[in-house]
Each structure stands twice: as C-alpha cells, then as structure tokens.
Structure I
Amino acid sequence: MSKNSFSQIKFRIKTALFVLLMFISILFWVKSEYPNQQLLQHLGTLLVSLILIADLILDRLSLKAFIGVSLFILLHIIGARWIYSNVPYQSFFESIGIDIHELFNINSQRNHYDRLVHFSFGLLMVPFLFEIYRVRIENTIISLVFAWLTIQTFSMFYEVFEWLLTVIVPGEGATDYNGQQGDVWDAQKDMALAMLGSTFTAIIYIYKERKKIK
C-alpha cells in the first residue's frame with residue numbers, strides 16, 4: 001500500500017469517527033433527563049472536539065492518538081447524558097449477570113463513572129500530547145515526560161475550575177456538574193486516577209522505546 005493510499009484511508013477513518021461522535025452526541029442530548037445541565041456538561045465535549053476538528057484540517061495526529069481522543073470524548077458524552085452521577089452502568093452490567101461493584105469491591109452507594117473518565121483522561125490523552133511535544137522535542141523520553149506532566153496540570157486546573165464553579169453557579173447546578181457525591185476527597189482521588197492512567201500509558205511507551213533501541 002502506497003503512503004498516499006494509507007493517508008487517504010486514515011483520513012476516512014478519522015472523518016467517520018468524528019461524524020459518529022457528533023451523531024452520538026446529538027442522540028444522547030435528545031430527550032435528556034437533565035436538560036438544564038446539558039449545555040454546561042457538553043462544554044467539555046465541544047472543547048476536546050476542537051482537537052479532532054483541527055486534525056481533520058491539518059492531519060498531524062496518528063490514528064492511535066486520534067482514536068484515543070475520540071474514545072475520551074465518547075466517555076464524556078455518555079457521562080454528560082446522565083450528569084455523571086447517574087450513569088446506569090450498574091443496571092447494564094446486572095442485565096448481563098455481573099455485579100460490577102462486588103467485582104471490584106467498591107462502594108455500591110456511589111456512582112463511579114466519573115472515576116473511570118478521570119482515569120481514561122490520563123490513559124487516552126497521553127498519545128495526543130506526546131505527539132504534540134514530539135514535533136518540537138527530539139528526545140522521546142522528554143516528550144513523554146512533558147505529556148505526563150501536562151495531564152497532571154490539566155487535571156489540577158480542572159479540579160480548581162470545579163471549585164470555582166461552586167462559587168459562581170448558584171443552587172444545585174454546580175453540585176450536579178461536579179458529581180462529588182459527598183466525598184470530601186473527590187478532587188484528590190480524581191487527580192490520582194488521571195495520574196494512574198497517564199502513568200500506565202507512559203510505561204507502555206517507555207517499554208516500546210526500550211524494545212526499539214534493543
């Protein structure tokens with residue numbers, strides 16, 4: 001397969017993924033149980049989608065990085081539909097005979113979907129950030145370290161944003177958005193999960209780099 005043919009196939013896959021995400025986003029917005037919170041919830045969808053739009057124009061990202069960003073957006077779209085705190089994942093798993101809370105020995109009184117998304121932020125966004133830094137930094141490890149640090153920085157800023165939201169937005173709007181669910185250590189746990197996810201991906205990259213050197 002020629003380089004031009006592969007590039008065309010890659011662009012078609014990226015375009016199909018983007019269109020599918022937009023379709024799912026609209027579908028999940030229609031007849032939402034929480035219509036008053038949807039606009040605020042989907043600000044994140046819009047912002048992260050700008051990455052995909054920019055790449056469809058510039059075609060700089062690998063398919064792996066594009067898919068990583070797309071999967072993260074998909075997880076966010078699902079979370080936004082049920083304002084995170086009410087995602088019915090337990091009902092879904094119970095319908096196929098799995099008690100997800102018992103399986104992972106986690107608190108069944110809390111909805112843990114937001115924890116998954118914070119972990120996935122670190123896990124899925126590192127490839128995109130790595131490729132951004134790799135354009136300007138020749139050293140692979142240094143690029144990876146910057147990508148890892150960027151995840152922690154954005155994770156921290158997001159938690160600060162949530163705190164500011166509680167000050168600015170009146171009533172239960174901020175509470176619904178934050179999804180703290182009574183956990184005083186919610187922010188710290190979210191940041192820790194983002195760190196864990198990004199560390200896992202970074203280790204995979206380091207392993208592949210060492211293998212390449214050998």
Structure II
Amino acid sequence: MPIPDTRRGLLIILSSPSGAGKSTLARRLMGWDPTLSFSVSATTRVPRAGEIDGKDYHFLSEADFKALVSDGAMLEHAHVFGNFYGSPMAPVAAAINEGRDVLFDIDWQGAQQIKTSLLRDHVLSIFVLPPSIAELRRRLVSRGQDSDEVIAKRMQRSWDEISHWDGYDYVLVNDDLDTSFERLKTIVSAERLRQPQQPGLRAFVRGLQSEFEENVA
C-alpha cells in the first residue's frame with residue numbers, strides 16, 4: 001500500500017516588533033527551502049520606480065481593491081497612510097492546494113484576520129520576541145537605516161506589538177540567531193506533518209482497515 005507523500009501547504013505568519021530579527025529569519029527560512037514563497041500583497045498606492053506589478057505588489061485601483069474585500073477575496077487588509085494594502089486569497093489558496101508553503105511578514109492585526117479566514121486550518125503563526133528592550137533598541141540603532149526620531153517611534157510601537165504575543169501558535173525569543181533559526185525549522189517541519197496538512201491520510205487508513213478485515217478479522 002503506497003504511503004501518502006502529498007501534503008497541503010502551510011500559510012506561515014511571522015510577526016515581531018521591528019528589530020527583533022523576523023526578516024532575517026524569513027530570509028534564512030527561504031534559503032533553507034527554496035520552494036517557499038512570499039505572499040505578494042495588493043495595494044492601491046502608485047507603483048514606485050522599478051516596481052513590477054505581480055512581483056512586488058498587485059497594483060489595484062481603489063474600486064477593484066474594495067470589490068475584492070466585499071467579495072471576501074482578501075485574507076487580510078488594512079488602510080495605511082491613505083492607501084489600502086491586503087493579501088489576495090486566490091493565489092495563496094492555490095499554493096496551499098499544490099503543497100507549497102506561503103510566507104507572510106505581517107503585523108498582529110493582519111495575523112488575526114488570516115487566523116479567522118477560510119484558510120485558518122492551514123495557518124502557522126509565529127511571533128519573534130527580542131531578548132530585551134535594550135537589545136531591541138541596540139539592533140535598531142546598529143542597522144543605521146533610521147533617524148533617531150524614527151527609531152523612537154519604532155520603540156514606542158514595539159510594546160503594543162509585543163503585547164499580542166499570546167495570540168500566536170509559537171513564540172521564539174531571538175537571543176541567538178542560529179538557535180532561533182534551528183527552532184524555526186523544527187516548528188515548520190513538524191507542522192507540515194499535522195493531520196490537516198496530509199490529505200492522503202484518510203484514504204491510507206481506509207486501506208489499512210480493508211487490509212485488516214481481509215487478513216486478520
């Protein structure tokens with residue numbers, strides 16, 4: 001009897017305050033498994049120089065975006081600085097049905113919307129915490145990307161983000177990047193074996209039952 005080797009994909013959510021290491025962990029995860037892909041968001045903002053529709057974003061008119069929301073075709077959406085952003089459901093559902101995992105780098109509000117969506121059975125949510133607030137600030141400063149004012153705003157926002165840690169399936173304290181990455185790989189590997197992710201199991205077990213009835217009962 002063939003052992004089922006097909007599976008459904010996972011919708012992997014990574015969230016954290018800025019500076020906790022989420023983006024680095026996401027890049028490492030995609031390097032570990034090149035079949036992983038980032039979800040391409042939709043937005044109503046104007047494309048910037050060099051951005052490609054369908055690769056960087058799905059650029060939509062406000063009317064088209066709102067129509068998708070009304071039709072329940074967005075996994076999550078938000079209004080940010082005068083523009084709408086969201087995650088179209090169709091390409092994610094197609095990937096999951098084909099056994100491909102999709103990675104989301106979103107905040108806790110988007111994560112909550114996805115965890116109550118039609119694809120909720122395939123969601124794996126992980127929150128990344130810094131080892132301390134002092135270390136979080138040190139990392140933001142050491143990146144050299146933001147002004148003192150921007151860093152201060154990120155630090156003010158970090159506590160609100162951290163306060164939602166208990167709404168996630170797993171929490172990683174990123175005190176050591178290599179250790180956190182090994183733990184992340186372990187989580188993903190185990191979650192891929194969850195019963196809802198293995199559609200062939202039911203038929204396999206029915207085959208075992210038939211074999212038992214024929215040879216034992």
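Each value in this text was obtained by applying a stated rule to the coordinates, not by laboratory testing. Being a predicted model, the structure only gives us computed values, none of them experimental. Cβ atoms are built from the backbone, for glycine too; each structure is taken alone.
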Inset, instruction - For the read-out Cα Rg over 2.2 N^0.38 Å, for residues 39-134 alone, a value of 1.25 was computed from one structure; give its label from I, II. - result: I
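Say we calculate FRET efficiency 1/(1 + (r/R0)^6) of positions 127 and 199 (r between Cβ atoms, R0 = 25 Å, to 0.05) for every structure; which of I, II gives the highest result?
Comparing I, II, the top value of FRET efficiency 1/(1 + (r/R0)^6) of positions 127 and 199 (r between Cβ atoms, R0 = 25 Å, to 0.05) belongs to I.
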Inset, instruction - Identify which of structures I, II gives the largest calculated value of relative contact order in percent (Cα under 8 Å, 6 or more apart). - result: II
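semi-axes √(5λ) of the Cα gyration tensor in Å, for residues 79-166 alone computed as 33, 17, 10: which structure among I, II? Display every interim value, and only then the final one.
Values: I: 33, 17, 10; II: 30, 16, 13.
Among I, II, the structure yielding 33, 17, 10 for semi-axes √(5λ) of the Cα gyration tensor in Å, for residues 79-166 alone is I.
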Legend entry - Which of I, II leads on mean count of other Cβ atoms within 10 Å over residues 7-14, largest value: II
Inset, instruction - Consider the structures I, II: one of them gives -26000 for helix-only ellipticity at 222 nm (-39500 (n - 2.57) for each DSSP H run of 4 or more, over all residues; to 500) as calculated from the coordinates. Say which. - result: I
Legend entry - Comparison of I, II by mean count of other Cβ atoms within 10 Å over residues 47-54 - largest value held by: I
